[in-house]
Structure 1
Amino acid sequence: MAAAAARVGLPCVVKTADFGSDGEGQMKLVDHADLEQAAAIFRGRRCVVERWVDFACELSVIVARTERGETRVFPLAENIHTRHILDFSIVPARVGAAVAAEAQQLARDIAGKLGVVGLLAVEMFLTDRGELLVNELAPRPHNSGHWSIDGCETGQFEQQARAVCGLPLGPVDVREPTVMVNILGDLWQGGREPDWTAILAEPKARLHLYGRREPRAGRKMGHFTVRAAEVETALEVARRLKAKLAGEI
């Protein structure tokens with residue numbers, strides 16, 4: 001680990017090579033004291049050491065591909081994380097058209113080179129210098145694609161079924177700008193389920209609960225989406241509904 005950190009420089013990030021998710025199994029290293037601590041924590045485990053990236057935003061693209069090579073690339077999502085867990089996915093991403101096209105083509109190329117059958121989620125950083133850096137691949141339906149259930153002509157789960165069954169892939173046009181918000185177990189206070197009234201009263205909001213019986217801090221219990229004619233309007237409504245769920249307003 002010391003050799004890898006010396007190669008990429010400090011600060012850097014060390015991650016377990018297996019089973020890491022939502023910030024678990026990773027650690028930021030700022031100085032040599034952190035390096036010594038990380039060496040003890042991750043001893044005996046396969047790890048990846050990555051250089052620290054100053055990024056403007058985080059993005060993701062989901063690609064569907066059949067065995068015959070038919071491919072559909074979903075619109076680019078802009079992702080906002082809080083405490084290392086996805087908080088908001090915003091579609092269309094608030095980046096320039098050239099960046100969006102480059103990100104989609106990059107995801108398409110990766111899926112083709114890997115021979116993917118089904119879905120592949122490609123997560124990226126857009127750096128302050130305008131570079132796109134791939135930081136994660138997930139060969140499955142992905143949390144950042146949940147917006148598509150309500151906001152896209154073909155949702156990611158339907159597209160997965162079509163791809164693996166060799167059926168024609170569905171269109172991926174955006175119905176309207178859409179924002180997805182994760183619902184975490186932190187909202188269950190004293191074991192009581194949150195009041196969903198505000199979401200259910202919003203005409204263009206849709207609530208999805210996963211049926212998990214045990215709410216825990218940081219555990220994804222569901223999500224909701226908001227659609228609007230403008231992406232900033234959808235984001236504003238989504239933030240307001242989230243604050244109401246948390247009892248902040």
Structure 2
Amino acid sequence: MLNFRSTKAMRNIQVCYSPALFQFYDSVDRIVVVTDVLRATSAICTAFQHGVKAIIPVATIEEARQYRQMGYMAAAERNGIVQDGFEFGNSPFSYMSDNVKGQTIALTTTNGTQAVDIAKNASKVIIGSFLNLTAVANWILQQNENVTVLCSGWKNRYNMEDTLFAGALVEALKGEIESTDYDDAALAAQRMYNEAKDDLYGFLENSSHRHRMNRLDLEKDVRYCLQLDVTDVVPILQGKHIVKAY
């Protein structure tokens with residue numbers, strides 16, 4: 001784990017388990033942490049770790065294609081599969097190449113970029129994954145704002161891996177938040193994470209996305225995305241671009 005820096009600046013934290021539920025959450029004066037552990041937000045963090053200049057999250061394949069026609073690198077994934085005509089999708093390993101260094105990449109994914117689009121009117125939108133967990137917690141504590149963790153889920157349905165990240169973030173911040181400043185979803189996520197934290201991979205053995213990734217021979221991606229604190233990068237949405245907050 002990276003060093004955790006406390007500033008006692010936290011106010012309260014809530015967890016939204018699906019983009020379909022986000023309409024019921026007040027986000028105007030809150031930081032929204034978007035997470036799509038398998039694999040979009042993990043890929044975004046990896047991209048910045050390896051020198052990407054910016055990522056343009058778009059909702060549709062057609063938008064990504066338009067950026068590609070304008071000369072941008074472009075990535076598109078649906079149902080775990082790279083779409084025809086694109087360099088890559090949302091595998092973190094695709095972003096470990098020197099070819100992405102200094103590039104601005106348009107990205108569309110099944111779930112993660114949709115969640116970013118839904119959250120875009122929040123006070124701030126940052127990208128969270130297990131790979132940058134402590135960096136996200138440290139950054140949040142410097143902001144003195146309320147926080148909502150938005151789980152991207154799977155096609156607007158609940159998934160376990162994003163909930164585990166939400167719980168890990170709540171656990172990391174627990175000493176900075178009054179016990180009355182969690183919502184029930186945050187408490188439930190925290191309890192799930194504490195049950196799973198010694199073996200995240202094993203805990204997800206029977207989860208739907210683990211099975212989906214296994215069918216696509218992507219278990220290597222799963223194991224990578226469940227690592228803690230691989231990077232101290234915190235990506236943040238600024239206008240249409242995701243860039244490094246630090």
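We did not get these values from a lab; they are worked out from the coordinates using the rules stated. Just so we're clear, the structure is a prediction, and the values are computed from it rather than from any experiment. Cβ atoms are built from the backbone, for glycine too; each structure is taken alone.
Work out the source of 0.96 here, i.e. which of 1, 2 gives that when Rg/Rh (Cα atoms, Kirkwood Rh), for residues 84-227 alone is computed. Derived from 2, not from the others. When Cα Rg over 2.2 N^0.38 Å, for residues 60-115 alone is calculated for each of 1, 2, the greatest value falls to 1.
Can you say which of 1, 2 returns 34 when relative contact order in percent (Cα under 8 Å, 6 or more apart) is computed? Going label by label, the one that fits is 2. One of 1, 2 was used to compute volume of the Cα convex hull per residue in Å³, and the answer was 110. Which one was it? Source structure: 2. Thinking of 1, 2, which structure, once mean count of other Cβ atoms within 10 Å over residues 28-35 is computed, gives back 22.4? The read-out was computed on structure 2.
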